[in-house]
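Just below sit the structures, each encoded as structure tokens.
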Structure I
Amino acid sequence: MRLNSSSGVSESIGFILILGMVISGIALVTLFGYPLLLKEQANANVRNMEKGMIVLQNDIKSIAYKSVPFKETTLLISGGSLSLKRPAVTPSFTITYPGLASMTVAPGELEYQSDSGNQVVILENGAVIVRQWDASGSSMLAEPRWFYDDTTKTFVIPLIRLNASSNLSRNGIGTVQMKIVTPPNSIEYLSPGGTVQVTYNMDIQNNHLDAWNNYFVNSLQMHDNAGIYEKFNVDRLVVTTYDITILTL
């Protein structure tokens, strides 16, 4: 008696083809899909920290401008770390004006750096700045509260220093506690028709010059004189310094 085994051969070939398709699909997902998923997760983490930095910016505004003595905010710091960099020689701001020979203030900064990418989010002198770790460019996500009044020709410059007893760093879930240390120090200078000059002394390793350049030139309509930003015809300059201590991260 002769047996016909063609059906068994067909089932074997079909199984091998299906298995090959499944393995190929898994390989394609692993090769292309998984890295894309990780990239999207990293981008989501950065977007969340951008929102978190804006929340902290509002906390600082409440402390500095609304006389709130203490603020506390809990953040989910995922996919990277949040650190406080105490004031150093750079970055800093130098301001000159008739009657004010020169004034330099180093603001310190809160910085989030992504672990899986090169995105960096910074809170510096009341501004939220974003940049790439391996690139020199930067942009301002949320502006500080510098102000020029055309009617009275008054230029108001708030300078916010973030400091702590030591450098701080946190990942995971962190609670940012901050308070103002001493009452704000506000000084007024009068010089009708005077010129205010502002210089941003950048940190070469953490360069945020492009963000501040765009803010000075486009938002405040200042003149860029080889890195010295000038505001002409200023009758009154008000410089207020706020010292805020970061207690915990």
Structure II
Amino acid sequence: MLTFDTSDLASRYSKRLAIIVPYRNRAEHLARFLPHMAAYFQREKLDKQIDMSIHIVEQNGTDPFNRGRLANCGFMLTRDNNDYIVVHDVDYLPIWSDYSWSAMPLRLIWHGLSRREDWSNFFGAIVLFDNAAFEKVNGFPNCYWGWGPEDLELGQRCKLTGIGYGRRDGTYERLPHQENGYLPRGGWTDEARETHKVFDQRRLNLAAFIESDGLRTLKYSVIDKKPLTAAGQPLPNSYHYIVDIGRPENAPA
């Protein structure tokens, strides 16, 4: 059940929120996501108080999708103008949730997830971070090219740095599409197996990677930046970025 912490409401709803959407090749989803989010934050009785902006961070090129790097880019591009972030998959639309600020990292989604997950350990799809907490864990790992366990490692970073994370069991509508990382008949794709091999190797000494792989080692450049609109209306301080995030080490020249 979704519950709202009534303590210090003024603080929770006075912070500036940047919603960061790692993105590529989901135009149909984006066309539904933007107007839905605009309407949600105009109508939801509590969340309408939040000073919210949306930032679509699109990966340039054809290399495998790197969600972690894109989320890190979004944070670096917005941190001077917000107090906290929500890293948000484009294929989930909030029905009933709580986007208010928290000092502790939070997973915001539970009801509506496309796959059955472990309630205690799942930390993906839609997660909230205070800026200081995101910097303390050094953001997402940059190393996962393709559908992979960047969210698993992020959750472990929270635990290893002593921050931990909590849960708000929000309800979302999932926009249908073929599951990334999974074959139609079930089981992981070759790409997913490879990224999980990387995680299995790193988890043996994961604490060592917190400092060496993340925000502080991120390299990127902005190729384009355009204001966002929804239903023909501009979204305040919201942008669509196209970014160059480099290439995998083993990519052909």
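Every number here is computed from the coordinates shown, using simple stated rules; none is lab data. All figures in this text were calculated on a predicted structure; none of them were measured in a lab. Cβ atoms are built from the backbone, for glycine too; each structure is taken alone.
With respect to distance in nm of label points 7 Å out along Cα→Cβ at positions 98 and 226, the largest value across structures I, II is given by II.
When mean projected area of the Cα convex hull in nm², for residues 58-193 alone is computed for each of I, II, the one that comes out at 8.6 is II. As an exercise: mean projected area of the Cα convex hull in nm², calculated from one structure in I, II, equals 19.5. Which structure is it? Label of the source structure: I.
A value of 15.9, 49 was derived for Rg and Dmax of the Cα atoms in Å, for residues 42-121 alone; which structure in I, II was it taken from? Value 15.9, 49 for Rg and Dmax of the Cα atoms in Å, for residues 42-121 alone corresponds to I out of I, II.
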